[in-house]
Structure P
Amino acid sequence: MSITRLNITLPTHIVDDVKALYGPRGISQFLEEAAAEKLAALKKSAYQGLIEGYQATAEETVEVLKKFENVVTEKRDV
């Protein structure tokens, strides 16, 4: 895993709280965990929207496919 160094600005009270919980050298670990959790939540939300969209049209899609199957498999006199 490659690492990128950042220079960020945070409110002092947030930094003080993080230092109290993680120690003075634990800020990077905290920010990494917080960013990973936030990204996971955003991805889950995006995927949930896609899943709900697919589920909302699933019955309609099945009906269209059944109609198409009937047309394709229908015996025709030529």
Structure Q
Amino acid sequence: MQSQLVIQVGKLKGPFRGFRTQFNRFTFSNGVSWLQNEPKYLYYYANNPRARVIYEAGVYILEVDGTSETVQVIQDAS
């Protein structure tokens, strides 16, 4: 059984409008950004929602409170 490793927990900065396109940027309040790394669309609006990035089975996954979907992400190097 593969275990999960929590990489980051906090609030996303500003309005969250869901998952839109690959390379959509998600920035946490501490300034660390992650980019959506798969094509997936989900509309959900929340202001500064709590979120977490989890490492599992070789990929990073973003979970956002209030949504039932997750999306693969990569850390933004810019």
Structure R
Amino acid sequence: MEQTNRTDKQLLFKGIKTLVFALLSLFMGPILMHLALSDKENSLYLPLLIVASLICAFAVFLIFKGIKIIMASMFKK
């Protein structure tokens, strides 16, 4: 019997959801970084800068993870 290759829809939606969170993080990280860098005399400068950098790094991680999940749903790996 020949098995047809079909996309796992639940896994595909999980990957798309991951990419949506990455998109939100891609906007939120640079906005927070701009707020932190615009007022260096503020007492929250360093914590806000650290949080913004972590959010930016997390966004890149989520992009790779989301693409990997989508590829796994298509190619069954």
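Summary of computed values
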| quantity | calculated |
| --- | --- |
| Entry that produces 4.5 once distance in nm of label points 7 Å out along Cα→Cβ at positions 16 and 40 is calculated, selected from P, Q, R | R |
| If distance in nm of label points 7 Å out along Cα→Cβ at positions 32 and 56 is computed and equals 1.8, the structure in P, Q, R | Q |
| Among P, Q, R, which structure scores highest (criterion: percent of Cα pairs over 21 Å apart) | P |
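Where a number appears in this text, it was derived from the coordinates with a stated rule and is not lab data. Quantities reported herein were computed from a predicted structural model and do not represent experimental measurements. Cβ atoms are built from the backbone, for glycine too; each structure is taken alone.
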